[in-house]
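The structures considered in this document are given below.
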Structure I
Amino acid sequence: MKGAWLLASAFLLAGCDQNMDAQPRYSEYSRAPLFRGSALRKPPAGAVDRDALAEQAAMRTKPLLTAALLERGRQRFDIFCSPCHGANGDGNGIIVERGMPRPTSYHAERLRNAEDQHLFDVISNGYGAMYSYGARVPPRDRWAIVAYIRALQLSRHASIDDVPAGQRGKLVEQP
């Protein structure tokens, strides 16, 4: 009995000598004989990134139009869009002064008639010389930018009929 206990203790103590912090490992792009190829492993079929489902849902779901959403859209527009498209969305941003090509005005008929999803997709994936903002701007902020672009378009192309009847008198009276 005493001999078995000593033998078991010897095995346990021998196991304590291994340094678990210094285990053999593979560099990401090296060959790994254990895997018969690259050390980078493909995810199993059907695996989904844990954040992908929430992001896809946010991309499909357009938020309700609120004053807070428009304000957020204005802030994000000023940061990401105005350097190229200008503060009014007319394509006269600072990059034009620096010799870069002039982007399309948001007030062009084609973009005024475009679907909101088209504007969202252009922000997400880029278009022409514009690069993708999909990795830089979260989906909810992209929808906020789209809402603000629509507000810019409406402000430039609104008619007196778009003003509530009770407010029209104030507009006509002003010099």
Structure II
Amino acid sequence: MSNYKEKLQGIKCFIFDYDGVLTDGTVYPSADGEMMRAANVKDGYALQLAIKKGYKVAIISGGKSKTMEKRMEALKITDVFLGVRNKKEVYDDFLKKYDLQNEDVLYMGDDIPDYQLLQTVGVATCPSDAAEEIIEIVDYVSHKPGGKGAVRDILRQTLKVQGKWFDAEAFYW
């Protein structure tokens, strides 16, 4: 692992996988075929704070459901890419759209479909319960598992390093 804290100073954008990162990876099928997922409210708070502070926040996920869309809408995350087969292609288009460089981006993923992006971004991170192949290549492994605060952990660290975490704006949702 590199000295990721130094790299956090230049982060302008956060991109997250959904299943296994914003959730614990468990899906609950409903009678109508919808796959329900549990999300962490503290992760949600940190995501909306990052947006309020001017960071770009995006979700790139192979999963797709109405509940995922509704959750991201509630958090005001507008760059949401669901049902994605090629995450790198979506990522490249996203960077072009916002004139971002790889070193501007922190990505958190947890499994093999995230491998290529994790090798590309400025800061590669994962939850504590990520696949072994992912843990081996990232800059930072959160002490929290997916869906249980890993997202808040890395957002908090980044915003703290940049002096944007705990201030007057942080008290208002």
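Data table
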read-out: Among I, II, which structure scores highest (criterion: Cα Rg over 2.2 N^0.38 Å); value: I
read-out: Origin of the derived value 2.4 (distance in nm of label points 7 Å out along Cα→Cβ at positions 66 and 162; candidates I, II); value: I
read-out: helix-only ellipticity at 222 nm (-39500 (n - 2.57) for each DSSP H run of 4 or more, over all residues; to 500) from the coordinates reads -9000; which among I, II; value: II
read-out: At a computed 8.5 (distance in nm of label points 7 Å out along Cα→Cβ at positions 10 and 154), which of I, II; value: I
read-out: Among I, II, which structure scores highest (criterion: mean count of other Cβ atoms within 10 Å over residues 50-57); value: II
read-out: For Cα extents along the principal axes in Å, for residues 26-105 alone computed as 59, 38, 18, the structure of I, II it came from; value: I
read-out: If relative contact order in percent (Cα under 8 Å, 6 or more apart) is computed and equals 29, the structure in I, II; value: II
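Bear in mind these aren't lab numbers, they're just calculated from the coordinates by the rules spelled out. Bear in mind the structure is a predicted one, so any value in this text is a computation, not a measurement. Cβ atoms are built from the backbone, for glycine too; each structure is taken alone.
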